[in-house]
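Please go over the structures that come below.
Just so it is clear, none of the values below were taken in a lab; they were calculated from the coordinates. Values in this document were obtained by computation on a predicted structure and should not be read as measured data. Cβ atoms are built from the backbone, for glycine too; each structure is taken alone.
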Structure I
Amino acid sequence: MNPDNPTIELQRTRRSVAPRLLMEPAPSETELETMLTIAARVPDHGRLTPWRVIVIDREAATRLGEVIARTYASDHPDADAERLTMERTRLTQAPLVIAVVSRAAPHEKIPEWEQVLSAGMATMNLIVAANALGYATNLYTQWYAYDRRVLTELGLAPHERLVGFVHVGTATERPADRARPSLDEIVTRY
């Protein structure tokens, strides 16, 4: 085994970066295509492709932010202007946002949970691919990722669920390594 393997080192050091710290440039079209191609290279029992992605540029993020703010205001009529601005700008902080959608559906041979796992793996592959290209990322799964009004605006069908919003950009500052569980805490040998 080669401990200096760049793939291993990338996985060992990968960290999420807050969207507010992500700036231009965003990935180029070629880099985005590479990221999306790698996202698609995941286990997919039955070749169902039980997921899809929605690439959200700045203009679309602004439009979707208006929907998020209106939805929040509808549910929280006492929300102040500062909170509504925060909701409105949730998806405009990073130069690129990609929504990953789970399309898991009943199947005679492949359980839905397995299809949802495939969508989660596509999400992680997308994140790792962006990081391998030198970008920083964050996966957000806030309230708006589950609100049917927001999902309808994104064009999701009733059976589709959002895995989350992957924020992508350039970061000049990376978070410090946080304490992680030790292997003794998470591994059982059978």
Structure II
Amino acid sequence: MRPQRHILLFVKAPRLGAVKTRLAADIGMVEAWRFYRACLAGALRRLGRDSRWRCSLAVTPDRFVRPGDRAQGGGDLGARMARALRHMPGGPVVIIGGDIPDIESADIVRAFRELERRDLVFGPASDGGFWLVGARRRRPLPRDLFRHVRWSSAHALADTLAGLGGRCSTALIRQLDDIDNGDDFRRWRATKQR
């Protein structure tokens, strides 16, 4: 029997003024909040009911966790993701952000397929970061998996891969855009209007 596959959506509680703050500086707080809520709802609709995996939310700040969700806990993004990868129930785990508008179930299928042969899988983002990280978890993950990563920079994926130093086999899947600022938002919206 195949181990249970897990998707963990890493999200901020969708509170007005607390999400997509860099985007809000360019397009306004309400529009950024609407965009975030629409992305999260779309991801849950496309991924949450698929019987090929179990989908759950990891929420920050922890005080907004609802029954059935998980708390992200303290630390930077790397510390929170590493903790989640280590403490999920058995089976492969894929973590994605709640603000990736173009994610499809085919992307998740591909990630889990790569995890049949590789220790880690990443979904690169066009800005140099990554929108997905997945772990097979058949052996312990490196304790320093996300140390020395320059988060929210064009170096996040490169730093993560360099930090592995060849200790884990890795694969990359489709590159997607994450929407962090007004330019990203306008480019993304223009592609949807074609």
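Before moving on, here are some points about what is shown:
- Highest-scoring label, criterion being distance in nm of label points 7 Å out along Cα→Cβ at positions 18 and 170, among I, II: II
- A value of 18, 18, 11 for semi-axes √(5λ) of the Cα gyration tensor in Å, for residues 74-153 alone, calculated from one of I, II, originates in structure II.
- Taking distance in nm of label points 7 Å out along Cα→Cβ at positions 50 and 130 as the measure, the highest value among I, II is held by I.
- Among I, II, structure where distance in nm of label points 7 Å out along Cα→Cβ at positions 90 and 122 as derived comes to 3.0: II
- At a computed 22 (relative contact order in percent (Cα under 8 Å, 6 or more apart)), which of I, II: II
- Test item: P(r) over Cα pairs in 10 Å bins from 0, in percent calculated as 9, 37, 39, 14, 1, pick one of I, II: II
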